[in-house]
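Engineer: Have a look at these structures, which come just after this line.
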Structure 1
Amino acid sequence: MFDHELKLRRAHKYLQDVNDVIGPWIKGEHYSIRYEYEPERAWDGPIPPGPFKKSPGATRCYLASPVVLPGIPPFDATGAVFGQGILTAYVTAEQPSTDPPSLLVGDALHNLRSALDLLAFALANAHTSPLPKEFVERSEFPIFGDEDGEGHTGVGSLRFKERSKNGRPTPRSGLAKIAGWHPDAQTAVEGLQPYKRGNDFRTDSLWLLHELDRVSKHRLLHVGVAAAAGTTWRLDPPVTAMNVRAIGPGFMEYISGLLDTDTPIARLYGIRPTDPNAEMHVDVRPALDVAFRKQAVGGQDKLVLKTLAEIYNHIVGTVIPTLSPFLG
């Protein structure tokens with residue numbers, strides 16, 4: 001068994017540990033919720049069909065005609081103002097603990113990155129023996145985005161293949177890191193580079209690993225924060241007790257993202273009460289999850305378990321199968 005395989009096995013164990021710690025928290029109800037109803041306020045954007053406003057991270061369900069709950073008399077929508085009567089659900093969430101999740105996440109990231117570097121050294125050893133000291137010292141699995149430190153874009157290929165005036169790869173180039181590899185392996189790893197995705201390089205799993213591991217080792221621990229990964233509207237109370245005559249014409253909007261204090265997670269445009277003088281009793285709930293906080297460069301706002309799983313699966317399912325034939 002190769003060293004990088006042992007590291008991947010250890011990374012998988014840490015991923016399981018992260019799931020064992022975060023999973024139960026996700027299943028709990030670590031939040032409080034309040035509702036705000038504005039009966040006279042209405043949707044102020046263009047009415048579909050056609051373009052309309054969409055909040056970042058939000059999804060909308062367009063209701064062209066009223067939806068009447070079971071057991072409620074039909075609602076006559078003649079003359080109804082589109083989206084009038086807005087109910088907003090606000091959540092105040094508890095935050096997951098820092099220890100041990102942040103430490104386990106860092107351990108998982110470190111082992112994944114280390115596995116790639118061990119793979120790089122094994123590939124060099126498999127093709128070049130003995131390895132020159134220069135190759136040994138610079139050996140590393142290359143991960144290059146499509147932007148330099150000054151913000152210039154479209155430079156990924158140039159940086160990966162950068163050479164000095166004498167034609168030799170510069171120490172910071174990708175070619176220097178993979179010196180000693182089989183030429184076909186060098187071509188293969190270049191094809192895996194995040195910069196191949198152009199402006200979308202920041203969503204590449206290898207780039208996310210590079211950035212998240214770099215921050216975890218040199219700046220700060222990745223503290224998970226509460227997030228809404230979806231929203232459900234439950235109809236547990238008796239319909240007659242909800243004081244909802246109809247919903248629509250309008251929108252049902254669900255907002256995902258980080259949760260803190262009094263964070264909006266859902267808005268119902270065009271919700272109409274049966275009794276205008278009574279309180280509505282609806283039950284909108286967030287599907288809790290844990291996301292990287294905004295300081296996590298590259299991974300900010302991304303769900304922790306989902307992101308780690310995508311990185312691991314990309315390495316095991318794409319990177320390793322692409323390069324393992326060159327290990328001999």
Structure 2
Amino acid sequence: MTEAAAEVPPPGRISRDRHPRRTLGFALAIGGALFFAVNGSVSKITLEAGVDSLSLVLLRSSGAAICLLVLVVATDWRRLRLRRAELPLLLVYGLVGIAMVQWLYFVAIARLPVGVALLLEFTGPVLVALWARFVQKQQLGRALWLALALALGGLALVAEVWNGLSFDAIGVLAGFGAALALATYYIAGKHALVSRDTVSLAFWAFAVSTVFWSLAKPWWRVPWDALQATVPLPGALEGWSVTGWALVAWVVLLGTVAPFLMVIGALRHLPAPQAGVAGMVEPVLAGAVAWVWLDETLTAIQIIGSLVVIAGIAVAQRATASAR
């Protein structure tokens with residue numbers, strides 16, 4: 001999620017709770033990644049149950065916006081105040097960094113294995129590193145080229161390019177589109193957080209996303225019947241069933257708001273680069289959950305390729321963090 005300032009002990013003070021705090025930070029970061037990972041499979045089941053991607057992103061955005069609004073009002077409603085100078089950046093952040101990331105990810109997971117779709121989206125930090133090098137003129141050294149080589153080489157293994165494109169072309173394009181939108185999320189969020197706290201920023205971003213998708217997919221065109229219907233769960237949970245509303249509630253509460261707050265909590269105990277690297281387990285966890293639950297399997301070569309891509313993403317994140 002978005003970067004925030006980490007709380008660290010002042011120089012010269014080594015507190016006894018430093019290790020427990022780091023442990024808590026990593027636990028929160030990995031816990032958030034796990035919730036996000038499970039959300040991939042839940043979202044795919046929701047899409048296959050008849051809730052189209054536009055309706056799902058609308059429901060997710062509006063539900064998250066309401067929850068975050070309640071949280072901000074309950075703590076300090078003054079954080080909701082907007083300055084005119086903020087509006088252009090908030091619009092970019094909400095439309096591209098939130099609205100398009102979610103929708104393109106839903107399109108990707110509907111056509112690709114969940115782990116592969118998330119892996120494509122997570123190449124966003126490599127694009128951020130390229131932005132830092134060629135637009136902001138930051139000196140990233142050889143780390144940038146190592147990250148790019150790992151990411152591209154790993155993706156080639158995942159796609160098994162020697163056998164031709166083994167995945168749906170639209171799904172792959174949507175995954176790369178989500179990566180580009182995610183890079184915008186990181187870049188715009190970094191600038192927006194200079195003058196605004198993380199939670200109020202997230203509320204306004206989800207609010208912008210809600211307004212946008214309400215225009216693209218009016219509420220009366222949402223498939224309410226599919227939400228009220230009973231959905232049988234596949235794979236490891238075969239024999240169980242839930243309503244479409246229960247799936248959407250998971251997507252909003254446990255797949256969006258809860259892990260978002262867990263990542264914010266992690267950033268209070270860890271430097272942002274460490275929290276970001278810990279979050280790299282999300283594609284691995286998402287693939288594992290989809291394998292166990294949805295029976296989505298990858299070959300040994302594709303698994304190795306996924307790990308290579310994740311290594312490239314971690315290198316890119318550390319390089320840009322060091323440059324800052």
Structure 3
Amino acid sequence: MSPKISVLIPVYNAQKYLQACLASIQKQTFTDFEIVCLDDGSTDDSLDELKNFQKHESRLQVLTQANAGVAATRNRLMRQARGTYIAFVDADDVIAPDYLEKLYTAAQESGADITKCFFKEISEDGKQISSARCSHLFYKTPSDTLTSCFICGYHDSIVWGKLFRRAWLEDINIFFLEERICEDLPFTTQAFLEARQITIVPQHLYFYRKGLTHCVTTQDERVIIDWLKNLLDLQHILRFRSLWKDEVIAQWVKVVVWRICAFRKLPAAERAQYIPLQQQAFRQARQAVWAGGWRSKLRWGGLFVLVRLCGWRSVYFWTKIFR
């Protein structure tokens with residue numbers, strides 16, 4: 001029989017944290033699950049750690065591949081999963097003992113395609129730092145509107161801390177964009193827009209290890225660049241999925257313009273290097289506004305007129321006003 005839940009763990013140079021991660025899964029009060037770990041060409045002893053743990057955990061399956069990145073790793077893990085539901089866990093994080101039980105129960109009771117909980121941040125040595133500093137929209141259950149689903153998906157652009165119904169993921173044929181970081185963003189935004197039901201378990205059941213030197217969220221330049229690239233790709237995906245509606249366009253334009261302004265955080269040399277990318281994004285946002293309905297025109301039309309009159313360098317100034 002297939003398990004109720006497939007716990008999917010991409011592993012790359014996580015030897016130091018794997019024992020704690022796997023132990024937290026092994027101690028779950030809910031027991032009908034499989035653990036599938038895919039070692040993505042680790043150069044430390046992560047693979048040995050997995051094989052040692054496998055000796056006393058029959059539910060653990062260990063796969064290996066040459067280094068391909070976390071997006072490609074997650075895509076392969078999804079293809080390998082057999083569970084009714086999928087739960088992504090990062091190899092350096094831990095989960096509460098009742099994490100799977102509470103998410104599974106809520107998913108069954110509500111019939112949700114996505115069931116999520118809240119998370120807390122922990123330090124490298126496992127000590128709790130605080131509740132995560134998230135936008136208030138992270139804690140909000142989206143309404144039936146596309147606007148609400150886009151906003152909530154964008155502000156909750158992480159795949160861990162959630163339970164996804166596997167058959168639904170296969171039906172909508174959703175996958176991660178490869179060779180990028182911040183690959184969660186297009187995935188979760190699509191998922192929130194496509195989901196028929198999203199349920200929140202309002203408890204902190206997932207513990208995210210913050211501030212690791214290998215973590216992509218510490219790579220400011222790549223995050224700023226790839227976040228914007230992912231948003232540009234997201235436009236094409238939403239068009240293909242017939243989700244490119246006026247209310248979605250208005251929200252997409254807003255976040256694209258905000259992400260253009262994030263390039264101000266880069267050193268001058270890097271900022272100058274990526275001006276063509278920013279200008280491409282700005283052009284696509286402008287085209288989306290003029291091709292969209294009255295919501296996007298009313299919200300953003302004036303910005304593009306003023307930038308055209310005042311020049312490209314004025315984009316940061318006018319965006320501060322229009323946001």
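Quick note: the coordinates plus some simple rules give every number you see, no bench work behind them. Model, not experiment: these values are computed from the prediction.
Engineer: Quick one: relative contact order in percent (Cα under 8 Å, 6 or more apart) came out at 26 when computed from one of 1, 2, 3, so which one is it?
Structural biologist: 1
Engineer: Quick check: -22000 is what I get for helix-only ellipticity at 222 nm (-39500 (n - 2.57) for each DSSP H run of 4 or more, over all residues; to 500), calculated from one of 1, 2, 3. Which structure matches?
Structural biologist: 2
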